[in-house]
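Below, each structure is written out as structure tokens.
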Structure I
């Protein structure tokens, strides 16, 4: 008798480059509080990114705002509520430590005294499955250049258990079938990537 498995598919795609004002275009908050989300990634008051893709959020300013603290509110790569803070820097760009699937609010603790923008970095994260799973195969559409596509256990920075190399031709299709019972991820399978590494990927996993 053959084995019975519950194989599912997860589609991940994000081809939008890093955008320093993708969430909030240039503005100078005069006091603390929520800042209107008005960038290109915003629809209906919510910022979102690609298909099943979370991004690191950035704050950029040409002046010194290292006394200011920005609070980002939204959902994490699993769709659960998430809040993270970003401390301003001197005439530079600083990123969140957490990946956001959606952003519903950006607030600041006080006026900045200079124009700021809020956007997203090129760093992206796709969660295949948040619990124990096996990756059994994938179909990938390559980006313009060659890149390694890694799958990690536990988190975006966890142990790398699986890696593939793209063909380096834009929209080049590749199919990978993993032999036997696939690769086990004991605490969740996560794909952290840089936008442009691939155009899209469909991962087949137990879920």
Structure II
């Protein structure tokens, strides 16, 4: 540190909303694998993804919402506050609005987008490539922004500029869930070093006003 006549300089950071990351337990992964086997109607027309297949999957007996997502909502609110702006004069409950599985093939991608609802999540079920190998590709390694195979969040800083937060994906991320505000924009880059599918699960949590409507 250079010499200065200033006695003290104190740095302060502005607060911003973030995301949660957790490794799902075996019972949750088994539940999700069973849900994938019971996939329902195609989801592709509703999604931004330029990918092979997306299908709705069921949350049987509301198990995933009750055992995993409720805990994540509680932790998110504790660490970052309630990101659901108050728009109703009475409280209404949260529900898992929808959940779906994505099968992304080599060269396919999910462009810059956000989700509906209040909270969203993504779960890496199968990552068939190494992020380090992706970044060694000849057309990637000399870039000042190597992104092949990556997942990326985008957010606005206090100067109004777009910032990115990138994650390099590899098999060690399998079973990892990210939990974040639904309007936090993100994208998934194509991968090139594997002919196997990358499999992920996404979902949205929304407010359900039905109990209010019924009581009117």
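In this comparison of I, II, the computed figure -4500 for helix-only ellipticity at 222 nm (-39500 (n - 2.57) for each DSSP H run of 4 or more, over all residues; to 500) is attributed to II. Which of I, II yields 1.43 for Cα Rg over 2.2 N^0.38 Å, for residues 12-91 alone, as computed? Here the read-out was taken from II. Comparison across structures I, II (criterion: relative contact order in percent (Cα under 8 Å, 6 or more apart)) gives the highest value for II.
No value in this document is a laboratory result; all are computed from the given coordinates. Quantities reported herein were computed from a predicted structural model and do not represent experimental measurements.
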